[in-house]
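Dropping the structures in below, format is structure tokens.
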Structure I
């Protein structure tokens, strides 16, 4: 049975891709381009790892949706689409129905749960209830018990080259090192005793 993984190209989703592949899961990865600044670099990283593991990867092009949302913003936010997990999971659920998958994997870690509403336990419980009302579907978050440092430790144990993942919000070919994602990544790498 095919299992879907939402793959952003960042440390968490790439680590989850390798963990599930090691478990022998038959995976299909989905990448959502919702007009985020880093879409091109995230896609590059996601494509690299999916190709390396021979996991089919589908790109969902929502860039115009992101641009439409961004048009109403007074400043250009890094992430133009509010509640993006809701959108990504809904599309993942639809795609799962199309290809006969039942499991949709989302790479949230423990730090994400309080960071934004569409990563909260309440949201995940209610989305899962809605998914079950449509069929035998489940959203799974295998990394949820781990913090970012522990995810990095898992990645290192799997032999991942973390320099081939992408986390920067600004989307430059070389990560800026100053945005919230870069800072969180650097601190977690340091805590895990790792470097890029």
Structure II
């Protein structure tokens, strides 16, 4: 009898109860998961942006040449330079007009062919809910890794939800971040919703 009890499977009623409980837990967790995914997308974009800026600075230093970073409206041939992103490109030869990359964002990266693109990146990473707002649309690193011309203060790129009210700093639930570049070329990511002495504060 004991052997038969141990061998018997799950009854249909037990299976239905288990599925019901699992479904209820998933419904309860769904809003939290949605926010978690949204926050992860924002963080991934901020980290990718900071990495691209660091790479642009590194290219300028290693080549002892000026390297330009620009926010663009798209990565196609219709691209325009725009301080509201959500994409960006990095190229050499910034002594040309600041809009030299406009209309040429789909060109394959090349050190020699105009507009001498080094890299390009989709800041939304497949999520239309992410926006990048920059205090400038273009910045240039020189061979020393510094920004030229020297800005009056820090350059700030805000990585946020499409609706600004969704950000924690404005009363929402999403952790919108900032990527800050100092005049001497230091790049860091920070959270405007926290205050000093928190290490992540802006």
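Where a number appears in this text, it was derived from the coordinates with a stated rule and is not lab data. Please read all numbers here as calculations on a predicted model, not as lab measurements. Cβ atoms are built from the backbone, for glycine too; each structure is taken alone.
Out of I, II, which one gives -14000 for helix-only ellipticity at 222 nm (-39500 (n - 2.57) for each DSSP H run of 4 or more, over all residues; to 500) as computed from the coordinates?
Numbers: I: -14000; II: -10500.
Among I, II, the structure yielding -14000 for helix-only ellipticity at 222 nm (-39500 (n - 2.57) for each DSSP H run of 4 or more, over all residues; to 500) is I.
From which structure (I, II) was Rg/Rh (Cα atoms, Kirkwood Rh) calculated, if the value obtained is 1.23?
Details: I: 0.94; II: 1.23.
It must be structure II, since only it matches.
Relative contact order in percent (Cα under 8 Å, 6 or more apart) computed as 18: which structure among I, II? Write out the running numbers ahead of the final one.
Numbers: I: 26; II: 18.
Structure II accounts for this read-out.
One of I, II was used to calculate distance in nm of label points 7 Å out along Cα→Cβ at positions 17 and 41, giving 4.0; which?
Details: I: 1.7; II: 4.0.
Label of the source structure: II.
If you rank structures I, II by distance in nm of label points 7 Å out along Cα→Cβ at positions 161 and 185, which sits at the top with the largest value?
Working: I: 1.6; II: 3.7.
Sorting by distance in nm of label points 7 Å out along Cα→Cβ at positions 161 and 185 in descending order puts II first.
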